[in-house]
Structure P
Amino acid sequence: MKRLNVFVILVVVFQLAFSRPQVDTITVYSAKMKKEIKSVVVLPEKYSKKKHYPVVYLLHGYSDNYAKWINTVPSIKALATKHQMILVCPDGGYSSWYFDSPIDSTFQYETHITRELLPYIDLHYSTILNRSARAITGLSMGGHGALYLAIRNKELFANAGSMSGGVDLRASSKKYDIAKRIGVIENNSDEWDNRSVINMVTVLKNKELNLVIECGVSDFFYDINSTLHRRLIDLKIDHDYTERPGSHNWNYWTNAINYQLLFFYRSFNRGEEAK
């Protein structure tokens, strides 16, 4: 009996020693920005290299960092397991808005996420190497960033979402350090116009991206999200749009992420069935 107990203990210790933790913090060198940048990777429980998983890139908001989602909403671990997907939470700098700044070489986050981090994830994790199994979403600054990156990189992403997104940069021309990234709006109106998602959607064709957009009705970004919704309707671009009671806060986003990931889960399954 003692030998059996020792054997069981050794098996458990072996499994703990060699099983992969559910949350990884990784560091990827950015050649574009010449610095190391961290990201959080959330794996489903019992993650196995024998299986290939879809990936959702989950972007943080203004003034936050790569660890904000996992520290504030630890329930995303259970969602990764429930939907059998990998979640990647990149660092987007405190105010990058997830594009390559034309005036600041230290803020080149479109290149980092799409050309540096994404290939790293596909190389080091067991992912499905197909745009149909890849999604990107985020909150506030990250909501704008997710749609911005997906529209500009449709060869990488088939699915995109936004929660309380700042989808019209011009509405925040004096806030959130955007002027530090692209210059003041009075002298750089084209940059503000061309980088605002609410204008960028005009280049989309219907069904190029599976879109899910939402915002609380008491959110200070509600009006621009409602306007984006109406513009997509006018352009005849299919999308899911939800507005519900809520403000620009973590109570709203903790609830919203459940619906965003369910939407992507269903999209991933449709992509598998279509093969």
Structure Q
Amino acid sequence: MKNKEVIEHIVNWLKSYAEENGMNGFVIGVSGGIDSALTSTLCAKTGLPTLCLEMPIKQQENQIDRAQEHIKWLEKKFTNACGKTINLNRVFTSFSEVTSEYDTSDAALLSLANSRSRLRMVTLYYFAARHRYLVAGTGNKVEDFGVGFYTKYGDGGVDLSPIADLMKTEVRALAKTVGVSDAILKAPPTDGLWDDDRNDEDQLGATYEELEWAMKQHQSGKVADDFVGKELRIMSTFLKHHNTNKHKMNPIPVCEIPKHLI
């Protein structure tokens, strides 16, 4: 991949889209992870106002530190970039206290975890509406179109997706090229939706490199029965997530009314 040319292409695409739609700039949720670090840097490179929001909800300290350091780096490097910390702990605590009265099952805990992402989405769109900014998504290709590893109407609720055609390994390559810090480059990928230190690969049951391989095999028409051993395990893991999360990745179904009923 021609890293510098790809970076230039994405930056031009972002700027053109914003200008053609009469929008003033971008707002991005910065988590301390590599996807949001790359996305925020690409947005800043457009020269348009770029607002980076750190939105902690009972976050691990190392995630907070990485996010804040990245925002400081952006502000120093780009005069059009600025950051804010919007602490959502009290909002989330109030919400979780109300909902926990009804259910404490594992499914409820997962639903509550996803609510963190949805609270952040609401916050991003509050600032987007105030300033006529676009909410820039931070999902990569394997997450958005392979395994559906995002929260519906949470981090999946965005206006445009600048890195969604890049695999995770390609995101890492571009992030290194634009100067993202080693602390972020080397950090285990995490969605930041849990109080403990579980990361994305713990939850998915496979590494991103393995999932990328499986996604390519799936796109070429291969099925689980075509593999054995470790490859079968990886392919089965990919297909489990892919099939379960199709409702996120497919367009919202519309009930079409037959013409004879209209």
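Each reported figure results from applying straightforward, stated rules to the coordinates on display, with no laboratory input. Remember, predicted model here, so these are calculated numbers, not experimental data. Cβ atoms are built from the backbone, for glycine too; each structure is taken alone.
Remarks
- Computed 0.85 for FRET efficiency 1/(1 + (r/R0)^6) of positions 58 and 106 (r between Cβ atoms, R0 = 25 Å, to 0.05) - originating structure among P, Q: Q
- For 0.15 (FRET efficiency 1/(1 + (r/R0)^6) of positions 26 and 98 (r between Cβ atoms, R0 = 25 Å, to 0.05), calculated) the corresponding structure among P, Q: Q
- Test item: distance in nm of label points 7 Å out along Cα→Cβ at positions 74 and 162 calculated as 0.8, pick one of P, Q: Q
- Relative contact order in percent (Cα under 8 Å, 6 or more apart) - highest-scoring structure of P, Q: Q
- Which entry (P, Q) yields the derived value 53, 53, 51 for Cα extents along the principal axes in Å: Q
- Taking FRET efficiency 1/(1 + (r/R0)^6) of positions 42 and 178 (r between Cβ atoms, R0 = 25 Å, to 0.05) as the criterion, the highest value among P, Q goes to Q.
- A value of -11000 for helix-only ellipticity at 222 nm (-39500 (n - 2.57) for each DSSP H run of 4 or more, over all residues; to 500), calculated from one of P, Q, originates in structure P.
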